[in-house]
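As structure tokens, here come the structures.
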Structure I
Amino acid sequence: MASSRGEFSSRFGFIMAAAGSAVGLGNIWGFPTQAASNGGAAFLLVYLILAFCLAYPALMAELIIGRHAHANAVNALRTISPGALSRRIGTGVGVVGFIVASLILSFYAIVAGWMIAFCISSLLQLVGWGGGAEWLVSFGMERNVIFMLLFMALTVGIISEGVHQGIERWSSRLMPVLLVTLVLLVVYVLTLDGATDGLKAYLLPDFSQVLSPKLIISALGSAFFSLSLGVGTMLIYGSYVSDKENLPSLGGMVTLVDISIAVLAGFLVLPAMYVALHNGVEIFNEAGNLISEDTLIFTVLPALFDTMGIAGIVVSVLFFFLMSIAALTSSISMLEVPVAYTIEEHGLSRKKAVFIIGGLIALCSVVILANFSTLFGLVIAVTTRYSQPLLGFMFCVYAGWVWHRDNLLAELRKGNPDVEQGLFWKIWPWYVRVVCPLIILGIFVQSLFG
């Protein structure tokens, strides 16, 4: 069943694709700026704890359900449901999941388009075309729509080629390029004056902030968003994994790669902020809070690059190239969620489904751009702050309570016959059944009412 709908051909291919899904703007932009606004190393500490103790178990719930069903999220949750009510609820969760994934991609494509525009703008500065460079970094409807459509075209082109020739092939190419570019930028920025202050802010924790509700909520959101949890992307990728693979091991590798890149991005962005401060760029207001957290990448960092002369332009090209790749590796997994559902539930060909859904999402992006001040922040909040944790909660409930324990164990034994004797089976089933749902729900309630 899996082979007819596509399957990852290698462990490396899956890890690069899943890590690519997880590694996106949330890691390289969102995580460092959240860290800067929430106590630096204190945020890093809480993020690491939540990522391993909460995000990894939730990730495993999606991977195991997906690999068992070899189907989209709607069909997968129906497959493991023993009764009519649980099947109906599972169908609803799956449908909401692909709607949320589509909405996330609709604003993600806008931001990714900005990344491409800033990268090209820096290239134009190198060749002396100042007018074109200025237009590319100005906030205008025409520029926003053009580059959003360009980004969506790249995403659609990759997804239309399928699992092996599209997702796996391009993830295996883009992820190494992303990692090399990130390392080069980190090494360079750490040589600049002021970078040491950024390292101190990043690595020396203020333990008085560790239990701050705002910090914990932000860290949970970063962990879920950066690992692409709650909308079915990891479930879909799990459905393309061979039955021979050891899922706990694969999930651990994906989590480790994702967290490592997020932490590494912190070594780039926070030192870069303090380099900017050293060069006379204001990054904090009078109250000591980060200025323009959501637009840090488009305000503070370009101002820093401007103070560095020709070297700053080269660094700017590399930085926004890095951000564009990170966005693309994530967007292909988001688009695959509704595409897989449409292909399997409604019988459309892959190319037809990709172009129709990609076009509808692009149309949503245009609507958001036309009503930017009203819709942009609203869509981000509804999808990433509220919907993703609740959907992640439901996936944990289905893996821990709805799916029969014997069937779950049988699925894990496919890639690891001795899994029952290992530490994973001794901890994960009750952990995802009790601990994960309670923590996710508790933090969600706190974010809603606190």
Structure II
Amino acid sequence: MSIQSSILRQVVAEQLAPNRAPPAYTSRRVVGRVRFPGKATVVTGMRRAGKTTFLHQLRAEHAAAAGGRDGGTRADDTVPFISFEDERLVGLSAAQLDQVLDEQSRHSSVQPAMWCFDEIQLVPGWERFIRRLLDNCGEAEIFVTGSSASLLSQEIASALRGRAWAVLIHPFAFDEALRHQGMDLPDSLEALLRPERLGYERAFMDWLTQGGFPEAQGLDAASRRQLLLDYVDVAILRDVVERHSVSNITALRWLVRHMLANAGGLFSVEKFHAALKSQGIAVARDSVHQLVGHLQDCFLVRLVWMESKSERQRMVNPRKAYPVDPGLIPLFDRTGRANLGHALETAVMIELERRRSEVTYVRTPQGFEVDFLARGADGSRELIQVCADASDPATAEREMRALSEAGEQFPDARMRLLTLDRDGLPATAPAGVLAQEAAAWMLQHPAAAEPA
């Protein structure tokens, strides 16, 4: 037996130990199906967003359900959990993954009902192992996590061939942050008495400021800033530089600072490339395109295309760029502004992704812009305009006009205006437009999936 095999067996034995207590967790909301019979569930998302903890949540839910059926099945026996981020497993090959199965058999005589593999994309060729496990594991379910949309999708397409089901985990949504703090979720924010409602509105402002990364909750401003900067650095170095052999780190860091500091702003590769050249930073235009793709693949940045039936028009128009979490915006903003408007727009965009909506932005023939056109999985469409404060009549008229003109292009779409708080709502709204404070909309999310 090689030294590497001995280490693998040791690590697997440690991770399968029955006295290994699962971590405490805040239950996550996932819209839509989590499990799909005959497929591997691939849990993706930004580093430190909670993918690993979500696997432990699924394990705990399975153990609770199994205990109810058979009177006390242990999660350790039926749901093995293997993390490939353990530094002792660096250099592991796909051929050695069979030893994971052997060690599990030695550890327990119970056939696993679920397999959980954390950050499995670190093992080259992992997808062939998962394919074989799908073919041979009978009724057992398989869950894997990864921090790269591109690598996972390429590997899935090449080997799993339609036998994978993707689940996206972003940092805490507003309702998840409330649960994390131990706060009850109200049935209706609008129905609460003023003192209680103000408490939720303050919590909403705090969430917009600190963001939703689980480890950042409740930290002081200085500690939170350092933690989030570390997250960004790890994403840059491990998920972009190392994974894609990027050499022009200067251009990459300029790009990250620009995108995170200008949430919701229009982004053009051509203009950004010209700005780099003006600063004496040599980089090819195609390289900028690649860097943008890498940042989206590691979930640090989310991009929204302009709505158009013409593919050419869609490609030549600038995209809107958003960080994956509003808490990242202040890290690179040098204006000193609160940026609550940008944070609000970012939070709405990420919430739409959580709801599995397909999102674009709309530019009307008259030159007005609507922040989001969201297509639901059921085919429904909704035009959403985000405005921190629409209480001023002139501001309200401008935002409503943009919605009305976009509504003529998409007559079947619902129209909604979201504001930062109740004081920012317009005095009146035209027929067909629902004006609502964003926190109330955030709490009116679709029903979460039932993982069990």
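What follows draws every value from the coordinates through simple rules; no lab data is involved. Treat the numbers as computed from the prediction; the structure is a model and nothing was measured. Cβ atoms are built from the backbone, for glycine too; each structure is taken alone.
Calculated for structures I, II, relative contact order in percent (Cα under 8 Å, 6 or more apart) is largest in I.
Between structures I, II, the greatest calculated value of distance in nm of label points 7 Å out along Cα→Cβ at positions 49 and 321 is seen in I.
When FRET efficiency 1/(1 + (r/R0)^6) of positions 17 and 385 (r between Cβ atoms, R0 = 30 Å, to 0.05) is worked out for each of I, II, structure I gives the greatest result. Figure out for me which of the structures I, II the number 40, 27, 21 belongs to, where semi-axes √(5λ) of the Cα gyration tensor in Å was derived from the coordinates. This figure was derived from II.
Calculating distance in nm of label points 7 Å out along Cα→Cβ at positions 97 and 401 for structures I, II picks out II as the one with the greatest value.
Computing semi-axes √(5λ) of the Cα gyration tensor in Å, for residues 273-344 alone gives 23, 19, 13 for which of I, II? This value belongs to structure II. Once FRET efficiency 1/(1 + (r/R0)^6) of positions 81 and 361 (r between Cβ atoms, R0 = 25 Å, to 0.05) is computed for every structure in I, II, the highest value turns out to be that of I.
Computing distance in nm of label points 7 Å out along Cα→Cβ at positions 169 and 201 for each of I, II, which one ends up highest? Checked I, II; max of distance in nm of label points 7 Å out along Cα→Cβ at positions 169 and 201 sits with I.
A value of 16.9, 52 was computed for Rg and Dmax of the Cα atoms in Å, for residues 241-408 alone; which of I, II is the source structure? The value was obtained from structure II.
Kindly point out which one of I, II the value -12500 was derived from, the read-out being helix-only ellipticity at 222 nm (-39500 (n - 2.57) for each DSSP H run of 4 or more, over all residues; to 500). Attributed to the structure labelled II.
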